[in-house]
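*Asks:* The next part holds the structures, each set out as structure tokens.
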Structure 1
Amino acid sequence: MMIVHVEMYKFKHELSKMANMVKAKELLEALPEKVEWLQTMQVGLDFNHGAHSYDLCLYATFKTKEHLMWYKVEPESLEVLNFIKDNTEEMHVVDYEVDEEE
């Protein structure tokens, strides 16, 4: 089994929105080198900009549920999350298990 963790964010509508999105993406992409529990991570910025679109999506994988829990409390992860929370108005998260063979 493998654990998949997905986060989607809507950033606050302000002059620095795009700069905050880019900075969040850079901060997230730096985490795999700092947090041993992460297996893989992809971060993308939305290009659709539709009414139902979110601005940024994170897709990460972990070997176990415990690794996901430990990732969430790592100081490096919390620092990034605090920046994102300060600059977003909405967040959604999904965690699920998949067979690694899929």
Structure 2
Amino acid sequence: MNKKVTIACTTGLSASILVTKIKQLITDDAITIESTTASQIADIIKQQKTDLLLLAPQLAYLRDQVNELILQKSNNKILVRYISIDLYSQLNANQTLEQIKKIL
């Protein structure tokens, strides 16, 4: 079963770099991954365009809003997790992919 993962950061720049690195590591089609900006998170949740939403550490301030939207708009079908600051600051694709696999 194909799972879609979205990594979000404030402007999408660092998330897109991390996604590019992760895509180079993915060896099968079981995971589709993309990046987005903080301003697009609500639309992604409302349209249920992802199975897992990984948020950059700097988006922790959105925690309550994101959880409320997921409850209201996706009936908790979308998982939300935060990437640790250690992984994210290093743009560590290997460990982030391992985290994704464990969650899914």
Structure 3
Amino acid sequence: MAKAVKTPATFAEALRLAADLAEQNEKLEMQLAELRLNGEYPEVLRPAHIMKLLRMSAPKVQELTNHPTFPHLNRNRKKGEAVTVLKSDLYHWLKTERYE
């Protein structure tokens, strides 16, 4: 989920952190491009769509959807009901949140 970034103590650590963040951002940008352009996903996404789209396991998607700022459509769902999220809301959330 959201991960605090430790302030680098040396220039080398700062460069490594920048490279890691750039790599994560590139990966996220590819996933977001797929989300925007791929018509195979419905406007309302369910966990199976999120798993396939973000290439995550079921437990990782569960952890992601439990994040306090995740944009649920059905936040007050009953036990056993699948999480749903608008594709556009997920896109915006991924652009603004940091998760691991």
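FYI, it's all coordinate maths here, none of it is from the lab. Please read these numbers as outputs of a predicted model, since none were measured by experiment. Cβ atoms are built from the backbone, for glycine too; each structure is taken alone.
*Asks:* For distance in nm of label points 7 Å out along Cα→Cβ at positions 42 and 82, which of 1, 2, 3 scores largest?
*Replies:* The structure with the largest value is 1.
*Asks:* P(r) over Cα pairs in 10 Å bins from 0, in percent computed as 15, 54, 29, 2: which structure among 1, 2, 3?
*Replies:* The structure behind it is 2.
*Asks:* If relative contact order in percent (Cα under 8 Å, 6 or more apart) is calculated from each of 1, 2, 3, which structure is the one that comes out at 32?
*Replies:* That value comes from structure 2.
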